[in-house]
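Each in structure tokens, the structures are laid out below.
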Structure I
Amino acid sequence: MQELNRDFIVPGALAKADVRSGQYIGEIVEVNGPRAVFKVLAVLKHPEQGDLHHPYNPDVAMFHERRALSYTEKTNVPLRDLKPFEGEVPDYNASLQEAVAAQIAALDRLMRWSARGLELLKELRKEYK
């Protein structure tokens, strides 16, 4: 297995980080062994809602609400979940709104797909009798 280049993981560097089910742009503040302190500057992907162990199941004991990490919130991130980031860091509020809109659009598409699939299956069930 090829070793990943982790030379970019130094205090002050910009990086992308996967945190829970969201993805963020931020600054590496400190490196502590296998983890780094990461300061959030923008949102690339809003965290998913619901039970991550039972995706797309609305009938779970606890349907989790997951908020995006806040602007300048610091979190510990495993080094393996960091990737280099180059470019302009978008405004936090604008990036958060775009990430939420993308998540809503994906769920809307899934709802429409599900409704269409259900409609076709009900028609097929009539034929199968």
Structure II
Amino acid sequence: MKSAASQRVVLIGASDKPERYAHLAMVMLREHGHEVLLVRPRLKMIEGLPVLADLTEISGEVDVVTLYVGPAISAGLTQKLINLKPKRVIFNPGTESSELEAALNAAGIPTEEACTLVLLRTGQF
């Protein structure tokens, strides 16, 4: 898989609640040396990191997008994700969307149904 090099990761569905998987992923991504860009419309800051309200606020190259929102929310992000041109999109458990996956794949963006936490713990991120 990927090397241990630092990657720029967009986490959609960021949470300020420590018990949430999205929050655990943010912490673990940072522990592994990755740059984490958090996206959640109603939050402004989590543990000192700014939280973006929208994907359109992101510029520059994105290595990975990891989803922590369900299909009802992610369906509205299809074009924004395609415009972002990440190198891959991870659908964490409960976020799977065959429609979004098909649209991303058609745009040449690889997708993966996996758990970001497990990928990090097993060196497969």
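Throughout, read-outs are computed from the coordinates displayed, never taken from laboratory work. For clarity, every value in this text was computed on a predicted model and none was experimentally measured. Cβ atoms are built from the backbone, for glycine too; each structure is taken alone.
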Query raised in the report: Can you say which of I, II returns 56 when percent of Cα pairs over 20 Å apart is computed?
Result: I
Report summary line: Value -7500 of helix-only ellipticity at 222 nm (-39500 (n - 2.57) for each DSSP H run of 4 or more, over all residues; to 500) was derived from the coordinates of, among I, II, structure II
Query raised in the report: Just checking, which of I, II has the largest value of mean count of other Cβ atoms within 10 Å over residues 62-69?
Result: II
